[in-house]
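Next up, some structures in structure tokens.
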Structure 1
Amino acid sequence: MITTRYSCGNHHLRPEDFQQSAPGRVVRSTLGHWTFVPNPLPPELTYDSALVRILSDADRALGELAGAGKLLPNPLLVIGPFLRREAVLSSRIEGTITELGQLFLFEAEPDQLDDPEDASEVRNYVRALEYGLSAIQSGAPFSLQLIREIHRILLNDVRGGDKQPGVIRNRGVRIGGVNAEDARFVPPCHTQLSPLLDDFVQFLRQDRTLPVVVELALMHYQFEAIHPFNDGNGRVGRLLITLMLCERGALPEPLLYLSAYFEKNRQDYYDHLLDISRRGDWMGWIRFFANGVAEQAQDATERTRRLLDLRTTYRREAGEQLRSATALTLVDELFSSPYITINHAAKVMNLKFSTAARTVEKFVSAGLLREVTGQTRNRVFCADRIFKMLNEPLA
């Protein structure tokens with residue numbers, strides 16, 4: 001979501017837009033404008049048969065994805081690329097226009113991009129998510145400190161870096177709108193954030209009584225409603241979905257990401273979040289969210305299976321060119337990152353530069369790699385079939 005700071009006195013939110021069923025209070029901030037303060041989680045929920053069926057579909061899709069993940073000979077074959085795809089799509093929702101190929105190119109050879117600022121923002125998302133996953137997988141509990149550190153990494157040395165990375169906001173913000181009068185939503189005043197965030201972290205740590213998909217949906221709404229930072233809230237909120245899936249044990253590896261679904265249904269995404277605040281429509285949001293989990297889990301499962309089949313093909317074709325274990329090592333590295341330099345290939349295969357260059361050239365001759373810069377120095381090679389399988393919508 002696009003977040004805008006504001007100064008005192010010019011912003012308002014209409015209390016009449018919020019029904020009695022709204023899960024919170026419309027109150028005046030210390031600056032005099034109206035804000036919405038959400039109630040602590042969880043709300044009282046009533047499940048109809050349609051929602052139970054949708055939640056069942058989502059759970060089944062998660063189970064199939066978990067099964068596919070366990071078949072991976074090395075989870076890094078898809079975790080890294082899936083994570084980077086999520087970083088691109090989550091950042092795109094906020095207006096960053098880097099494409100997946102640009103991110104891989106930037107990571108392989110930063111000097112190849114004329115304007116690397118957008119790519120740096122996406123790279124920070126990758127680093128923030130990797131940091132959070134490492135903390136969760138090492139047994140660290142959810143905490144405000146962990147969330148703040150994720151935010152600090154996200155905004156480090158990029159646009160928004162002047163908006164206090166890692167620091168809970170000390171000013172008001174609004175969501176959407178060209179000016180104050182047409183703002184879609186005004187989160188709580190900064191003076192009310194401390195107890196709200198304490199309750200939020202308590203929910204992350206303790207609640208295990210709800211279906212995991214419902215927990216994810218509630219968490220994501222609540223984080224967006226509180227909006228604890230000056231910038232980057234949407235990306236942190238989407239990142240927390242992946243962390244919760246792993247922390248709850250719903251997936252053995254971070255394989256599911258929802259930004260593709262949110263980006264494709266962006267207006268519905270925003271509208272459902274607002275409908276909760278205005279009239280307590282939890283069911284509409286949970287249905288939307290669960291459909292996204294099912295859809296993206298099915299996509300990730302099929303993509304994982306196709307990548308495994310493609311890996312078999314690449315290993316066979318590489319073996320026909322080079323009957324050596326080092327060639328297979330390079331194949332697996334290409335599935336982790338389909339853009340590569342000769343220097344990096346030499347490091348991966350533990351070979352001298354000249355020997356690695358000959359190996360890469362044989363991969364090019366076999367159609368496994370293609371040089372993408374057109375240069376004679378600092379060349380970058382792309383495994384087109386792998387990249388296409390990662391990047392393009394599945395038929």
Structure 2
Amino acid sequence: MPRRIATGIDIGTYQVKLVVIEELADKRAGMRQLRILGTGLAESKGLRHGYIVNKEEVVASILEAKRQAESVARVPIRSGFLAIGGISLDEARATGSVIISRADQEITALDIEKVGKAAREAAAPAFLNRYVLHSIPLEYRVDDAKVLGDPVGMKGVRLEAEYLFTTCLSQHKDALSQAVEDADIEVIDQMASPLAGSYVLLEGDQKMKGCVLANIGAETASIVVYDENIPISVKVFPMGSSHITDDIALGFRISLEEAERVKIGRLSGQMYPRKKVDDLIASRLGTMFALIDKHLKSLGRRGPLPAGIIISGGGAGIGSISDIAKGSLKLPARLAEFRLPADTKIRDATWAVAYGLALWGLTGDTSAPKKSFRDFFGKFFQQFLP
């Protein structure tokens with residue numbers, strides 16, 4: 001029986017990460033277990049805000065991460081699953097409506113397919129030069145009554161569905177995929193980075209009660225908002241931890257390298273008063289969380305997010321970020337926890353995107369391109385149903 005192995009590829013502005021995992025069958029327990037075979041980490045070069053500005057440098061970074069992962073995993077990496085992030089990520093919403101096709105008015109899978117197609121056609125003007133990564137059903141209604149769960153098998157005259165479409169610039173997706181292909185890795189499929197991270201950093205009760213996962217990267221901050229176990233929004237803001245470094249460099253008139261050391265607490269003293277450093281950090285983080293708060297309010301949700309905001313990414317450990325988030329958003333706030341055995345090759349939540357992609361590769365149907373979000377997770381977690 002062939003080994004079941006999958007690779008997740010996360011190409012960030014500062015680092016390229018590869019995670020290789022294997023699914024093992026435990027005959028005694030009658031279940032399957034996952035094992036991390038290897039990881040690869042390389043400095044990212046040739047990227048700006050997630051966009052490729054120098055393809056050759058990006059390919060070289062991917063090749064270095066691939067070399068490291070193959071050396072540890074002791075298996076060749078020929079294919080993988082790619083994260084799509086950066087400021088090109090966006091979302092569009094649309095509602096589709098169809099008349100139920102069967103004479104007995106029973107809703108079938110064909111009606112679900114038709115209403116999804118109708119919603120996609122309604123959102124088509126927002127897809128110019130863009131690629132639809134995910135089509136996520138947010139809510140079904142049968143004869144104007146909201147459906148709790150899957151409407152298949154119910155009866156009615158008209159079926160409506162509201163969809164969330166996660167998109168990215170086609171040029172951006174194609175350039176990233178081509179860079180990975182040039183590193184001799186076949187791209188099987190792509191997933192939006194915030195969703196890949198939520199796959200492993202959020203628990204079921206958090207998603208059900210309502211929460212926002214915020215990933216603070218180098219040049220961007222990305223969020224995914226969950227409510228009733230459904231991702232209702234995916235958004236990226238053009239502001240990250242490198243902007244804090246810039247603020248410190250300007251505030252103290254020092255080099256960016258020195259400002260970075262001040263930011264992470266390696267330099268202090270009379271030249272760099274801690275209060276001024278904290279004020280600079282708090283000001284930029286406050287602006288960042290104000291953008292997130294404005295977006296949450298624009299969603300028109302009927303209530304708060306009881307599970308609060310969970311913060312991840314390379315910028316998650318800066319200053320008192322949880323307290324600043326709590327004060328700005330008026331929500332519970334904490335740092336993300338990446339629950340893995342202590343002996344694994346992954347040490348912190350910055351690996352969540354690559355790891356989540358590899359999990360998706362093992363648990364999803366990888367034989368054909370996928371566009372329905374519930375197809376991604378149905379075989380590993382409970383299906384997303386409005």
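Values in this text are rule-based calculations from the coordinates and carry no lab data. Keep in mind that this is a model prediction, so the values were computed, not measured. Cβ atoms are built from the backbone, for glycine too; each structure is taken alone.
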### Task
Work out relative contact order in percent (Cα under 8 Å, 6 or more apart) for each of structures 1, 2, then name the structure with the largest result.
1
### Query
Among the shown structures 1, 2, from which was the value 0.8 of distance in nm of label points 7 Å out along Cα→Cβ at positions 45 and 293 calculated?
1
### Task
Identify the structure, out of 1, 2, from whose coordinates distance in nm of label points 7 Å out along Cα→Cβ at positions 21 and 133 was calculated to give 1.8.
2
### Message
Given a value of 0.60 for FRET efficiency 1/(1 + (r/R0)^6) of positions 85 and 149 (r between Cβ atoms, R0 = 25 Å, to 0.05), calculated from one of 1, 2, which structure does it belong to?
### Response
1
### Query
1, 2: which one has helix-only ellipticity at 222 nm (-39500 (n - 2.57) for each DSSP H run of 4 or more, over all residues; to 500), as calculated, at -10500?
2
### Query
If you work out mean count of other Cβ atoms within 10 Å over residues 189-196 for 1, 2, which one comes out largest?
2
